[in-house]
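Below: a set of structures, written as structure tokens.
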Structure P
Amino acid sequence: MFYETVFVVVLFLIYLTLWELKRRRQKKVTGVDPEVFDRSSDPLQQYMAKFSKFMTGYIVLLIIFHAAGVRFYSLFTRFPLLDNFQTDLFGLVVGLTGLVLCAVAQRTMGNAWRVGIDEETKTALITTGIFRYVRNPTYAGLMLLTLGVWLIWPTWTMALFAIMFYLFLEIQVRCEERFLLKIHGDKYRAYCSRTGRYFIRRGNRNRNR
């Protein structure tokens, strides 16, 4: 349906705009490009950088194929239970919520924001604002965005993208946690003990207020 394509394209364009504006603004202010994936000397990070580009190309193709109404066996067939306007609208709200979470995280991180692991510049450990409650609000937001897109287009191909993307984030998060522990030591270890990776820890809600 046409409105489904509009919903997904709007979400995707907001996502691209958020990242590009933040990258350009930060590069102008600091002189440092926060896109550091390709500059890593770690073989795993180099692989993750390539996989990130593959995933970007994959989602662009999925958007084109879904918008064009491609039918290939059952790969692009929507699950009947989720194929309705109410679910599409809910998916849009979920996706927008994820983008808001990403925007808040970007703003809170300030000049410490990076895409990838910066091995050359030591950035501050951000534990204020939304980071008081969750260590990775940006990734939590991206997960919500992906879930929202899948709710709008509940097909096997989109589900496959979501699974691969979640696995990608899980690996990247653990790489970043290992790096931050190496850089910030006990301070980061204490921070991890009182915050959740993606969600607020139930026992810490009142303590963090």
Structure Q
Amino acid sequence: MAASTVEIFNSLWTVFVTLGVLVGVVVISYMAYLVVRNRARPGRPEPEDVPKPGELPREQRGAKKLLISVILSATIVISLILITFTALDVLDRPPADAFEVKVVAFQWGWKFYYPNGYESTGELRIPRGVPVKFYVTSQDVFHNMGIIDLRFKVDAIPGKTNIGWMRVYTTGVYDIRCFELCGDGHGVMIGRLVVMEPEEFESWYSSLTVS
């Protein structure tokens, strides 16, 4: 079964957090070790190679440690970049069989246009497990279509159509909010995304009357 867009986003987040925590633990642990090892002790002479104020540190042994740290750091950064671009490539390329919906934002609500020509205001219904491709625009000012529980956001800009897609495997009702300050009614610009079982959706969709 193909992964949902939420799972892709969460996997990317998990990789970044895990590597970030590991790197943080290693760096802080090594720093604490050096502090304890090199702490001042009564009767202990000051190292000969300790840098004096205003002087550059002398060349010391330990180039291997520096080389290893640079290689590890570069490997981690490059790996994160490759993983990110791979995930973004998946998120930017909706499947060819995606169900297509046009979204038009306005002050202060949402209009949804289905492939059969049916128009709905404030509520969008989609089938569970089916990829849905959104063509998002605005008829007045800048808006941003966001569904926080599904990790989904697309800018709605007048005169421009932006594309986003998602695949949801959990039925339920999700809030569609505007994440771009768009005027006095910004706080009440809330729509509903209803994710239905495929059979239930097909029954509903086939019963629609288009004017």
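Values quoted throughout were computed directly from the atomic coordinates according to the rules given, and no laboratory measurement underlies them. Since the model is a prediction, treat every value here as computed from it, not as a measurement. Cβ atoms are built from the backbone, for glycine too; each structure is taken alone.
Source structure of the calculated read-out (distance in nm of label points 7 Å out along Cα→Cβ at positions 82 and 186, 4.7) within P, Q: P.
When semi-axes √(5λ) of the Cα gyration tensor in Å is calculated, the result is 55, 20, 15; to which of the structures P, Q does this value belong? Derived from Q, not from the others.
If helix-only ellipticity at 222 nm (-39500 (n - 2.57) for each DSSP H run of 4 or more, over all residues; to 500) is computed to be -22000, which of P, Q is the source?
P
Source structure of the calculated read-out (relative contact order in percent (Cα under 8 Å, 6 or more apart), 26) within P, Q: P.
Given a computed value of 8.0 for distance in nm of label points 7 Å out along Cα→Cβ at positions 42 and 194, which structure among P, Q does it belong to? Present the calculation step by step, with values, prior to reporting the outcome.
Numbers: P: 2.6; Q: 8.0.
Corresponding structure: Q.
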